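Next up: the structures, one after another.
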Structure 1
Amino acid sequence: MTAKVGRVDHPVVAVHDLEETRKKYQKLGFVVPPSGRHQEWGTANVCIMFPDDYLEIRGVGDPDKFLAGLDKFLVHGEGLSGVAFNAKSAVASYEAGRASGLGIAPPRHLNRKLVLEDRTLDLHFETVMLESDLYPGLTHANLCEHLTADALRQPDWLDHPNGALSFGRLVGVVTDLDGAESAYHRLLGPENVRREADRIWLDFGEGADVELITPQEAQDRGDAQPARGEAYIASATILVKDLEQTARLFDANRIGFRRRGESLAVEPADACGAHLYFKQA
């Protein structure tokens, strides 16, 4: 038995200033919805939506409330700070995880208020926190059940000028591949974990997969982040409709990028510290 972990629901980018981030991600060609706040926590965010997953950009709204480690992460700068996996039922995931002896916390309710021009969206979630030894290489991870999924995505938020459609891959860095393999066997089940000599693949059956690599491989790829220590999220790949259209938009908006294989690698300075790759779907 595992914790009933579903697909990648949304990676998280931690930032100092949400309004400055809004401008940068609009230049990258994303439709950026209005910002919202978690009522129970001290975090504020904007969520860039795709049909089946999304990118959460998270900042500090109230430093006196619970920040889920955001403040500690930002001490070392902005960037990819974690990932939420989907849970069809937060309660079922918690109960299955506890029955398996996993370090897993009871579900916590979250309410996110999102003020639009003509109305306020009242969004609700159940989130389940995981002990850090269950997700090596992903900085921070939790499970998320959407209770108001129909309101989460508005149609005009999905048509991005850069052609973005979904996430294709997350890459995490680990120093102990054997230990990481064992941890993900416990969390996901061995059928969803594929080990190779120098890396590990996590397959969720649909949506983005996760590749876990060594620090040396991250350095060779140009994604090493020494300030993050030895285990962190190195990069995320976003799938787009037309890669050349995306490249033309980057050129027009003076975005720093390079071609790496079949992908466009955006300079982290233009993505608030995040190492983002754009690839043809």
Structure 2
Amino acid sequence: MSYVSPSFIDPRPAPAAPASKWSNSRITGHVLMTLWILAGSYLLYYLLLNAFSPFAAKYWPKYLTGFVVTVQIVSVSLVIGALLSLPIAIARSSSLPFLRWPAYGFVYFFRGTPLLAQTFLIYYGAGSFRDELTDLGLWWFFRDAWYCVIFAFSLNTSAYQAEILRGAVQNVSKGQWEGGMALGLTRPVIFFKIILPQALMVALRPYGNEIILMIKGSAIASIVTIYDLMGETRRAYSRSYDFQAYIWAAVFYLITVETLRRVWDRLEQRLTRHLKR
């Protein structure tokens, strides 16, 4: 019997067999991509075919009006939410319990419950307190669907923006605070002149995501009689029973979100260009 000494055994592992050029996962990926391309091509063909249809000629002005209403709702809510988010974020980060816990409860409620439920709670729930609101002189506000939607959306986005801002502030190095104190600056000056500008740079991407979520969530306004983009879509479908009503609405939302995403990316690149050097 022949004997092979261990010293002559090659310790290197055997070379792995070459991977198959067309594995099952790769074939599946190509099939799915082909289906997506075909679906997108058919949708584009369908839209071009119906761009000058009687439905489009009749309802496109309504869609544009609803789109303007949607932009107004989202813009006003985001601005009010941004103004509210700063004191909420400061209270959330405070060491004082009587400031920190109410702010935590506010953020917990509005981030933990659906925007639809919050809108219903404000719009329909206010009617249960009509006499009290009338005595306080606030019934004129809560009886109007527009004001209720703005109120609900502003509170909702303020909770999300507060958490975005708080996380961004905490992401700034503690050395920035120490450097400002070493220069003899007060804490408010350090926060607003040094910390907050850096935190806003960090928060740019999450803020962009919040704006996109608000645009898509604004369709909830149509349920409480606001004729925004989705409200006009529902009205067009109820009168025509043509399914392309919702297709055009989806196209409007898609174009809006994609345009905003590209603009926000350019803005972020512009404002953070010094960090990439």
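Across the set 1, 2, distance in nm of label points 7 Å out along Cα→Cβ at positions 49 and 177 reaches its highest value in structure 2. Computed over structures 1, 2, distance in nm of label points 7 Å out along Cα→Cβ at positions 121 and 233 reaches its largest value in 2.
Kindly point out which one of 1, 2 the value 1.22 was derived from, the read-out being Rg/Rh (Cα atoms, Kirkwood Rh), for residues 161-224 alone. Considering all the candidates, the number was obtained from 2. When mean count of other Cβ atoms within 10 Å over residues 97-104 is worked out for each of 1, 2, structure 1 gives the greatest result. Given a value of -24000 for helix-only ellipticity at 222 nm (-39500 (n - 2.57) for each DSSP H run of 4 or more, over all residues; to 500), calculated from one of 1, 2, which structure does it belong to? Source structure: 2.
In terms of volume of the Cα convex hull per residue in Å³, for residues 25-112 alone, the structure with the greatest value among 1, 2 is 2. Ranked by distance in nm of label points 7 Å out along Cα→Cβ at positions 57 and 257, structures 1, 2 are topped by 2, which has the highest value. When Rg/Rh (Cα atoms, Kirkwood Rh) is computed across structures 1, 2, the figure 1.17 traces back to 2.
Read-outs: derived from the displayed coordinates by stated rules, not from any lab. From a predicted model like this one, the values you see are computed outputs, not experimental measurements. Cβ atoms are built from the backbone, for glycine too; each structure is taken alone.
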